[in-house]
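Asks: Below you'll find the structures, each written out as structure tokens.
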Structure I
Amino acid sequence: MENKFNLTREQNIFIAKRNIVDYIWKSANLEGIGVTYPETQAIYDGGVVNGLTVDKIITINNLKYAWQFILENKDIDYDFKALSHIHKLTCDKLVLDQDLGRLRTTPVNIGGTTWKPQIPIESQIKEELEELLNQPEKTKTEIAIEIMLWIMRRQMFIDGNKRVGMLFANKIMIDNGCGIITISQNNQPTFFEKLIEFYESGDNADLKEWIYETSIDGIDLNNN
């Protein structure tokens, strides 16, 4: 699985900033937060949007702050500390303070499947993350997608795992000039079908390939 894009970090940040509202809008909808693109733009710009719940507005603002963290901080390790901080940013005021950045301690149910993820243990999470990061035979793109899917299936936090997974993966993508992972509105139904299959089987091959083929955004600057 080759890198689709070979950008500098600065070039990748430029692309991300240019499309940031679109990425936030798609990410919110991926978590079932029903907002339109114009509503997302208005919230991002600090405007007032009538008719939206407080939680929806908070979700968009939290994604904005999480993206700012990713884009403005270069020398941050891809570790559990960073994962926890991204969770704090994305779920602030949406979950209990005691759950922010902390592994869940209660069982969770996932819609669409009877499969239940195990209760996470911090030492195991750290070990699994280190193993995923330390795969020199794989490209950064493949590693980022694998880590994103691992976070989603592991369900280590009480809420926001898809948002955290995509943000953490995009930190890896952007730092290495590989583009941005983003699931389009049209592709989200297929994504969820494949995600449920992945939850149940634990085999990420089909979903990983599908994301690679359909859901990596970027620009080939050599042709522009």
Structure II
Amino acid sequence: MKAMILAAGFGARLRPLTDQTPKPLLVVGGKPLLQWHIESLIRSGITEVVVNISWLAEKIEDYFGDGSKFGIKIMWSREDQPLETGGGILKALPLLGESPFVLVNADIWSDIDIADVVDSYKDSARFAHLVMVNNPPHNDRGDFSFEENQIGFGQPRLTFSGVSILSPRLFSMYPQKTLAYPLRDLLKPAILEEQVSSFLHTGDWFDIGTIGRYNALKTFINERTNGY
């Protein structure tokens, strides 16, 4: 199974940190955020990953190259302007092929075991498989309902972790009206058809969308490293 990492965002809420450094290269625990994800994919047995890039793209590509120094093959999907999550995936589909693939948002950090996620999906014919987490303070209303491993729009809701498995068949259900659109819009028709399953993660998970949450992650990793 291949993987894709979404890394094309501007990181506007992380300015001024991201004025000269793209968000995927922000460092936590001694290495860039994107490297944490790549190493997680490698541990799960994935050998090929597509990464979409836009803002300060050359800095990201120069750092990681073709991935050989990390033990993985990296294919780059450049966007002149960010296409949001759904549009970015659509542009990268020729590199991903026709089989389901792992999808990871670059602006999260977690101890999610990708191999466990793949194992929980491997017998599914669903169009998508989302990893959900308990609601953090900044998203206390959640994103989707979660019942019997089925994603829906009911209540109560949990938070989408930013890690999932998608089938390219998902795009056949979405009436594309623009080049740039969010993953949520892409998922909606499949959710309404009860074609999106789920996996609940109860371990560590951080969304790194603001400077405050980025600093909280750095503190967490430093304390863990120091044995606290």
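Since every read-out is calculated from the coordinates, none of them should be taken as a lab result. Just so it is clear, the structure is predicted and the values come from calculations on it, not from any experiment. Cβ atoms are built from the backbone, for glycine too; each structure is taken alone.
Asks: Given a value of -0.48 for log10 I(q)/I(0) by the Debye sum over Cα atoms at q = 0.13 Å⁻¹, for residues 41-128 alone, point me to the structure among I, II it was derived from.
Replies: II
Asks: Moving to a separate point now. Given a value of 23 for relative contact order in percent (Cα under 8 Å, 6 or more apart), point me to the structure among I, II it was derived from.
Replies: II
Asks: If helix-only ellipticity at 222 nm (-39500 (n - 2.57) for each DSSP H run of 4 or more, over all residues; to 500) computes to -17500, which of I, II did it come from?
Replies: Computing helix-only ellipticity at 222 nm (-39500 (n - 2.57) for each DSSP H run of 4 or more, over all residues; to 500) on every structure in I, II gives -17500 only for I.
Asks: Continuing with this model, one more query. Out of I, II, choose the structure whose coordinates give FRET efficiency 1/(1 + (r/R0)^6) of positions 33 and 137 (r between Cβ atoms, R0 = 25 Å, to 0.05) equal to 0.10 when calculated.
Replies: Attributed to the structure labelled I.
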